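These are the structures in question, set out in turn.
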Structure P
């Protein structure tokens, strides 16, 4: 919280990546709602891969699961529309519980959904879904990005679980598993 800028915050994440991975593992110990149970298993495997030193594999698996969560729970929306829906200023009318348990955690995916066209621009160095999948390189698949990926996957798993629980006020697409 005392880091002066985004780069300083990223350095802290990198310096504490092992602790963060253990925190992600702890956050995923509790059972989750049956609609996300299968993907939660994959998130746990991504965290375990990270802890075992397989950062590239952890990042790739976590990114694929996050993408699957988004495609399922924002059924039919493109990535631009997803970013718009996940941006917090679009959530002002949500109940406070929903804001803290679902909207804010899911809003962490906005940076993950950054647009990048490989034929128009050089590969950016920041962590993103699009670059991880379509611009795979050692510059993109690395320990820091893997840490961000498992953090995002664990966060999305817990947010979706919270909203799917009884009394969680799940939006229609989330409650139906995106159907």
Structure Q
């Protein structure tokens, strides 16, 4: 794009947008799209689901409470995204306002883990597709969730492989984007 070989690119990395906006030869257009980046948790497919995260909702609630979505957006995505918690952005009419984005609450996360009886640290096989933003997101989540008692074991895989692994149930948690 910068060399003039392309007229248009779609979905650049969030980390590239600042430089793109600073280049007077380029014009950046922003639209709200259907889509999300989420974490799928295996709660019933195969042996990989048989662990505290897959079997106890309190552990899943603790995992969610350990995540600071605003900080994740700032650190990994340079604040370029709208923080959400549903399959659509809070900017989309179908967003359910009665289920707001939860705030990080480490005390709540630790309490839920204690109530579950799970031994800490809770090891989690966290499968992520191999791209720079997703790897960085996984590393930030690894640090955040460790404070609550989780031990994310980040497993970077090629995208096609990750889809096959997910279909076969060979994951405990899986980071995945969906674009509508």
Structure R
């Protein structure tokens, strides 16, 4: 039945062979136009940004410049930490499925998220540095309400060396990102 569903009919094959999506660019326009120059400038800008970011990450925490006030956001509830064996057991038990991939239930998810919840230490130099939650008001764009800091959590999976691994994702929202330069 699966093979029947996946078989391509003559009409489908003819349609696929004749269907084409016209390119927005013609090769001669790409070569003669600004594309090569802008691509080079863009790559150079990204390279510089990577170098500056790496320099910042290489600094010891005590040497990072503080422009405002350091605020530490910690998880709301204190729970007994899970041992390495506890985590391994959760992953093993929740991987007993045809995919051999961890799919923890809601209770296991909560335990894992609570156990590995990050502590955020943020330099608050302006309102743009406070974390909050997105809200819709009367405007065209959503705003971020910083009156109650929120950390959003969601699960995902990744593949490394033919093994599916569980990822715990923690997301925070800032109200804005101030411009760094005139072209920003």
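Where a number appears in this text, it was derived from the coordinates with a stated rule and is not lab data. Remember, predicted model here, so these are calculated numbers, not experimental data. Cβ atoms are built from the backbone, for glycine too; each structure is taken alone.
Each of P, Q, R could give mean projected area of the Cα convex hull in nm², for residues 16-55 alone, but the derived value 4.7 comes from R.
Here distance in nm of label points 7 Å out along Cα→Cβ at positions 40 and 80 was calculated and came to 2.5; which of the structures P, Q, R was it taken from? Only one of P, Q, R returns 2.5 for distance in nm of label points 7 Å out along Cα→Cβ at positions 40 and 80, namely Q. Can you say which of P, Q, R returns 33 when relative contact order in percent (Cα under 8 Å, 6 or more apart) is computed? Of the structures listed, the value fits P.
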